[in-house]
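Please treat every number below as a calculation from the coordinates, not as lab data. Since we're looking at a predicted model, the values are computed, not measured. Cβ atoms are built from the backbone, for glycine too; each structure is taken alone.
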Structure P
Amino acid sequence: MNLTPATKLRAREAPWSDELVARFEASPLKDYQVMNLLALHITEERAGRYLGIIESNPEQSFLQFNLNWARPTTELGIKARPGPNGLGMREINIGSYGYVPDRWPYENDTPLGSHPTPGAYAPGSYSVYDKSEVWAEDVDLMYEEAIRERWAPATDIDWKALEAQPDDIERAVCQVCTIFAQHGLTESKLLAQWEEKIAYGFHDMKNFVATQIFDSGRKVEVLRKRALSNGGGLGQAGLGTLYRAWFGALKFTELAVAIDVVYKSYEVVLFEKLAEILPLAVDRDIFARLAVDSHRHLEYGKRHLKYYVQHHPNAREYLNHFFNRAEAALANELECSTQESEPIAVLLGGGVENIQQGKAKLREIREAQLRAYVAILDEAGVDRLASINRGLFIQAGAPA
C-alpha cells in the first residue's frame, strides 16, 4: 500500500523517518488509518511500537481500529482557563464551543460543538429546536450560581433548635408547608417532563432547568421534614387549579411564563415575608433559603421572557394567551384555596384569634406580589397592566 502524498507530508511534519514511513507502506494498514494515527501527534518511537504490534500480529483485531475519532471536524487545541470561581460554564463556552445557533440542526444527542458520526445518526425524542423557545442571557452563569448555592435540608437546617409553639401557629406552619411542598412536586414533575423535549444543543439552559428541578425536589424535602418534625404533621392538599396552566402548557415558554414568571413572582414575595415574621428561627431560615432559590427561578423566567420578546416573531401574540391562562389559574387558586390563604392569615396575625388582622395583612402581601409581578413584566418589556386578570387585582384590594 502506497501512502498518499498528503499522508507522507504529515509524516514528515510529525516528524517520522523515511524508514518508518516505508514500514507503514509495507504494513496491512490503510492510508486513512495512518492519517488518523498521525492526527494523534504521537512520537516516532510510539508509532513504531504500534506498528510493531501490527507487524507481529497481522491477523489480530488491531487492523479493525480505524481511529476516525482522531480527526473530528471540530475546533481543536482549545485550552479553557479557570475563572475566579473555578472552571465554570462561561470559561468553556469559547470559540465554536460557545456558539449556540438560533435553531439547533441535529435531532439526536450530538453535543454542542461536536458533529454527528456519519452512518450512526438516529433521531432522538427532541421536539424543541428553536433557541427563542428556551434561551435566557447568561443562563450559564445562572447554572453556576445555582450549583454554588446548593444546600441540604438534612444537614444545613438546625432541626435541633425547633421549639414548641402554640398549636394554631404550628398547624398553620405545617399547612403552609403542605401546600408549597405540593407546588414544588408539581413544578419538578412538569419541568422534568419538558427536559427530554429540548434539543441537546441548548445544554446550558437544560443544565439550569435541572437545577430548578433539584431545587423543587429540595423544597418538597425540607417542607415535608418541617411539617413532620415539631408535632404538627402534614395538612390538607391545596385546590390545585393553579396547575391547569402548568399541565396545559403546549410550549416550553408557556410553562416558563406560568411557573417562573407568574407563579414565582408571587412565591418569592410570600417566602420573603414568612422568613421575616415566623416566630421560630428554624422556620425563618427555611423560608429565607427557599426565597433565594425561587428568586433565581424568577430571574430565569424574566430573562427568558425578555429573550423571547426580542427574538420570537410571534412573541406578542403568543404571550397574550400564555399570560391569560397562567394569571387566570393563579387568581382562581388564590381566591378559592382557603387551605393556603387561611393559615397564612393566622401566621400574619400571630394566632387564630387575630385572623381578621391577618387577612388584612395578607391583602397587603397580595398587593406587594402584584406590584412585583408588574415590575418583572415591565423589565422584560411586556406591558400588561391593562390586561392583567381582574382576580389578581381583587386579591390585592385594588380596583379591577
Structure Q
Amino acid sequence: MLAIRGGGHNIAGNAMCDDGIVIDLSQMKAASVNPNTRRAIIEGGATLADLDAATQTHGLATPVGINSTTGIAGLTLGGGFGWLSRKYGMTVDNLESAEVVTATGEVVRASATEHPDLFWALRGGGNFGVVTRFEFRLHPVGPDVLSGLIVYPISEAKSVLQQYRKFIAEAPEELSVWTVLRQAPPLPFLPESMHGKAIIALALIYAGDPKQGESLIEPLRKFGTPVGEHVGVQPYVAWQQTFDPLLTVGARNYWKSHNLSTLKDGLFDVIIEYIGKIPSPQCEIFFGAIGGATTRPAPDSTAYAHRDAKFVMNVHDRWEDPADDKRCIGWVRDFFVASAPFASGGVYVNFLTADEGDRVRSAYGPNYDRLAQVKRKYDPDNLFSVNQNIAPA
C-alpha cells in the first residue's frame, strides 16, 4: 500500500496508511514567482501559506482555499476554491502545468500541449501520480484587502439567509461572502454574553480597491441587528490565516457536504433546526459561495465537473473526546440526510470523508468514465489507491 502526503490537511486521512509506505512531500516547499509573466511554480509539499507568501510579495495571488495550513497539492488535485474563485475561477482553472512522477517512475510534464489527457485528469482528479511541482497563473490581488466578519444572532438567521441569497446573486464577482452558522467563539469583538451562543456570521472579502468595496458591503450590515463586526483593510495573507484556529491538529473531525445550485427556504429551516441541537461548540455549517467565474468553463473542460454549483455547503463537526464519536457523527449524518432534498446531487471531492467511497462517482459525474480511461493508461494496477479512488477502466 502506498500513500502520498502533501500538506496532510484532509480529515479523510488519505495522507497516511497502515502497513504500507508513505511518500512524504512535506519538506518540498520551494516556490518561485515571475511577476512579469504572472506565473508561480511551487513544489508539491507546500501549503497555501507558502504559496501566498511568495506571490503576495508581488501583489499577486491565485484562487486557493481558506485555511493557510492546507496543502496546495491536495487542494488543487480536488478542484480547489476559495475567496477569489468568484472572480478568477477554481484553482484548477488557473493551473498551467504539473510535474508528475507516474506509477512506472517516469517524470512527465502535463500541460495543455504535453500529456493533455493527464493534464485534464489532474485538474480535479488526484489519482494518477505524484505531483511534485505545480505552475499557476496569477492575478493582481492586494496586498491589502477589505475583509472581515459581520455577526448576527441565530434568531435572525432565516431572514439573514434570505437577504444573503438575493445579495450574493447580484454582487460583483470581486466580492465574496460566505455564511457560517455555529456557536460563537470568544472573539474580542463580540459581547461576552454572546460567547457560546448560536450565531450566523457573514465572512467577506472584496478583491478590488478597498474604497470601492466599502459601499458594496454596506447592505450586509442592515440584514438585521448585528451583535458584532470586525471588518477592515488588512493584508490578504492575514485574512487567509483567519480561520486557521478552527482546524488545528489533534481534534476529531467528521464532515459531510452537498453542492447547491440554489438556496431554498426549506434548507434554511433544516439548518436552523440542526444548529439548535449542535453536539459540540466546534461544529459549524457553512455555505462557500462560488459561482461567477467557476461556472463559465464547460463541465468536461476539466475533471472537476460541477460548473452548475453556486454554493458548496459543508457541515464540519469537530470534538475532542472519543466518547462523543457516536453522538457527533450521528448529528452530521442526520443533517446530511435532512438537507439532501435541497442539493444539486454533486459533491466536492475534497470534502469527502473516509467512509464515502460510494460518492466518488457523484464527485466526478459525467467525467468519471473518462477519468477511469486515463487511470488505466497511467496507473493500470491502481498503485495510487489511498485516495477517493477512481478504479482503472
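Structure data summary
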item	result
Top of P, Q by distance in nm of label points 7 Å out along Cα→Cβ at positions 207 and 343, largest first	P
Origin of the value 0.95, where Cα Rg over 2.2 N^0.38 Å was derived from one of P, Q	Q
Parent structure of the calculated result -18500, given that helix-only ellipticity at 222 nm (-39500 (n - 2.57) for each DSSP H run of 4 or more, over all residues; to 500) is the read-out and P, Q the choices	P
Value 7.0, calculated as distance in nm of label points 7 Å out along Cα→Cβ at positions 79 and 359, assigned to which of P, Q	P
Per relative contact order in percent (Cα under 8 Å, 6 or more apart), the highest-valued of structures P, Q	Q
